[in-house]
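Please go over the structures that come below.
Every read-out reported here was derived from the displayed coordinates using simple, explicitly stated rules and does not represent laboratory data. Since the model is a prediction, treat every value here as computed from it, not as a measurement. Cβ atoms are built from the backbone, for glycine too; each structure is taken alone.
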Structure I
Amino acid sequence: MSFGKEPIESAHEALRIASGEAEPGAVYIPETIDVAAIRKKQKLSQQAFAQRYGLSAGTVRDWEQDRRRPDRAALILLKVIAAEPEAVARALRA
């Protein structure tokens with residue numbers, strides 16, 4: 001397949017999927033994490049949580065209000081914070 005044909009065929013496939021004539025090959029469902037629950041378990045305000053872990057308070061707020069989702073690196077950091085909050089805080093202070 002030449003370079004020019006691939007995007008066109010992809011667009012045709014997208015139209016077939018959108019019209020119900022075809023099924024998508026795979027559906028990606030992004031992983032989610034309850035940032036507010038992690039923060040509340042530590043009894044921290046959004047500002048204090050953000051400050052402790054080197055995050056922006058606005059970012060924490062956006063994650064909690066589902067305006068944005070953590071990217072892969074942030075998701076991993078949040079999982080580590082959930083499992084070992086003191087270790088992360090110590091590492092960031094060092």
Structure II
Amino acid sequence: MENRQFTIEVALEFHRRTAAIIAAVQAGMWNNGVHDLLGYATDFAVGEARGRQTLVLKSRSRSSYMRLQWESILGDGAADRQLVDDAIQSAINELA
């Protein structure tokens with residue numbers, strides 16, 4: 001991602017993948033018996049060095065902070081996908 005110019009397509013893909021993360025955590029909570037609506041807030045960096053992105057996820061009684069590098073969220077490699085999957089599972093475990 002570091003070589004890719006920041007365009008509307010990149011911004012939209014970032015939001016699409018963030019929404020997919022939120023949906024995966026919501027489904028995981030539900031499947032684990034926590035039938036709360038997942039709340040969330042984001043804190044993201046912009047510019048050339050976007051760096052670490054923070055996604056705050058909340059159920060009625062618990063919170064989870066997902067911190068992932070911009071490149072991991074938008075990465076297509078196996079290592080990046082595994083980091084995202086691990087972060088999703090960790091959030092599910094914290095919230096369920």
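Quick notes
- Highest-scoring entry among I, II, by mean projected area of the Cα convex hull in nm², is I.
- Among candidates I, II, the computation of FRET efficiency 1/(1 + (r/R0)^6) of positions 5 and 29 (r between Cβ atoms, R0 = 35 Å, to 0.05) that gave 0.70 used structure I.
- Entry that produces 0.90 once FRET efficiency 1/(1 + (r/R0)^6) of positions 61 and 77 (r between Cβ atoms, R0 = 25 Å, to 0.05) is calculated, selected from I, II: I
- Across the set I, II, distance in nm of label points 7 Å out along Cα→Cβ at positions 21 and 85 reaches its highest value in structure I.
- Comparison of I, II - label where relative contact order in percent (Cα under 8 Å, 6 or more apart) is highest: II
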